[in-house]
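Read-outs: derived from the displayed coordinates by stated rules, not from any lab. Since we're looking at a predicted model, the values are computed, not measured. Cβ atoms are built from the backbone, for glycine too; each structure is taken alone.
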Structure P
Amino acid sequence: MSSAAGLLAKSPRRKVLICLIDGLGLDYLAKSDMPTLRHLMRAGTYREGRGMMPSLTNVNNASLATGTFPEKHGVTANTFFDPALGKVVEMADRKYLLAPTIFESAHLRGWKTAFIGAKDKIRTLVGTSAHTSLSAENEGVPMYEAANSYWVLKQGRAALRRKDVDLLYLTTSDYMMHTYAPEEEPSLAHLHELDKHLAGIVDDHPKLELYLCADHGMNTKQVAINPARVLSEHGIGARVVAAIADKHKLHHKDLGGSIYIDVERPEQMQEARQALEEEPGIEAVLTRAEASQRFRLLPERTGDLFVLADRDTALGEIPRRRVNIRVRTHGSLHESQIPLLVYGRRPEVLENSVDLTAKRPWEESG
């Protein structure tokens, strides 16, 4: 340990758990039998708040794991157009994260940390600086099963029992939310079982300090629009980047509630915006500056235009201009409402997910 770290090092006050339940929208919480989580909500501080936009997994894990907005940590989507490479790439590597993680801050104080997640893309994005870093996907656990999230909670419980883990970051999978609506029996059974695993962790550590949220909610989309087709029919060339796109196609089929667009000819920017605004199902079209200011995004990792769909519409690459579909997905403002919970410490502010980790409250004395 360096001399600087030695000056700051101290034993943690208690076990700390930062938990992101992927896809746990407010409707899932309202309809599911989760007695442990409800007890924690009553005993701690609970708010209905907001996650980061676009309402995607990479963006929100990066925000929670750094305690910063996308304007600082740089993750503005699951994928973006990298001008240095001249192609669209997935932001699933630590090199794309521009802010230090909470693990690095904790290490300066002599803490031992662990990251355990469902998807390996989140481990490689935010978890590699933890002393222990595991993902269900990397360990060969099937991705498209409820058991994937149970594995995360089981491994998390075992990790917190160890004396060499003070701070644990857990993040589950949203496969079940992509597949089932809140009132469907498989969803109800899944979240009840997940709650049982959470109960085990809480029972192990009566003085547990818990910071819990979701990254996004989920809605059933009935229409899909291809913005590139909309623009081409107006004689406008553009590069369209599906913000939600990643390798887990079965989750969302690369269809989401938001999308980035780069217009080939700058003089057609206003025409492009108008064409998209007139398309039924598109709720808002923001310029790069407008989107960056409103959602605190890093401008160079967005697009000329940021397009948001309404509650029932998804955006992406489809064969025609628009088609009827049925897919449960996210990415719009309508999936940004999430639960926020702090248990074991009273937060100063609790309005959005970044408030859980921004000030590193568990590192304070007392």
Structure Q
Amino acid sequence: MSDPASGEAGTEKDTRTEQDTLTDVQAKILACEDLDGLKAVERQYIGKQGVVARLLASISDYPPEERRDVGKRANVLKQAVQEAVRSRQHALADAQVAAERRGEGFDPSLPPPRPRRGSLHPLTQVTRELEDLFQSMGYRVLDGPEIETDYYNFEALNIHADHPARDSHDTFFCEGDGHLVMRTHTSPVQIRALENLEPPLRVVVPGKVFRHESTDASHDHTFHQMEGLVVDRDISVAHLVGAMKTLLRGIFDRDLEVRLRPGYFPFVEPGFELDARCPFCEEGCRVCKRTRWIELLPCGLVHPNVLRSGGLDPDVWGGFAFGLGLSRLVMLRHGIDDVRHLLGGDVRFLEQF
């Protein structure tokens, strides 16, 4: 680069030097036989420490009236180099494709790249395990609509229009006449099963349910439950406890002590909260809140009004029902401290399972 003080002659020399530089870099680019070599030439001329960067850094050494010209020429050089690099990249890619078509550098016996393998969602894993367990006990797995009528979601389950239990369900109502709701529990399938199947029957119903409530670490607007229903003659609480012990043995792979506490649910009478000894500790832990008991599921004997809604005579038939929170069960099994992780869609979280 000439002395900035040399005036017009220096400018002409700079122009010639830059033209020589462009000719030189174009020749180097055309001589590149692969992308690695092309990237090296690109860095040499338009990288952070390249020729163009040094030229721009030297602008302040020029007289004020020449600086604009120098900057313009530097940008022209940079654009010319970029265009030459792009053109060569396309030429190399075309040459590679042509070579592969001729069979050069291609081994057809090599296995193709394997697709990235996924895994089952932890909710799906637990649901399938429980379905297998209940099917081995003679239960049928049923499904039902996630958009339910007010009748199936509330009325037929002994939850009438003025029943206070409706307030605790925080229901999503669909637009229209107000008779369609996003189901707040899987219990509506109880009525559908009673209507369509002949007793005696044993069914479980896994699925999503929806509540219009604020989300936090232990609450979400969408979560998963598994409903269970058994209808037969002479059903008692002893049958319910036996089924729940078998369920817990299948989940935790050992027998757990259980207890029943009175609980109110409109569709069962009597109703209970079933607790189990904490499977994770001996003296109390964070999971059981130092009580050594874990609240697992609501259950009870099917209310006579529910049997009547399903077209059965409660003087002849009885039954028990239970509702298992699958989301809560997954959190217990894997030590997950926030229910929102389950439906958050974060691949980093899901890859752990």
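Where does the value -8000 come from, among P, Q, when helix-only ellipticity at 222 nm (-39500 (n - 2.57) for each DSSP H run of 4 or more, over all residues; to 500) is the thing being computed?
Values: P: -8000; Q: -13000.
Of the options listed, only P reproduces it.
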Task: relative contact order in percent (Cα under 8 Å, 6 or more apart) from the coordinates reads 29; which among P, Q - done: P
- [ ] For mean count of other Cβ atoms within 10 Å over residues 258-265, find whichever of P, Q sits highest and give me its label.
- [x] P
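Any idea which of P, Q comes out highest on Rg/Rh (Cα atoms, Kirkwood Rh)? Write out the running numbers ahead of the final one.
Values: P: 0.98; Q: 1.36.
Largest one: structure Q.
Figure out for me which of the structures P, Q the number 91 belongs to, where volume of the Cα convex hull per residue in Å³, for residues 34-113 alone was derived from the coordinates.
Values: P: 141; Q: 91.
The read-out comes from structure Q.
If you rank structures P, Q by distance in nm of label points 7 Å out along Cα→Cβ at positions 98 and 202, which sits at the top with the largest value?
Working: P: 3.9; Q: 7.3.
By distance in nm of label points 7 Å out along Cα→Cβ at positions 98 and 202, the leading structure of P, Q is Q.
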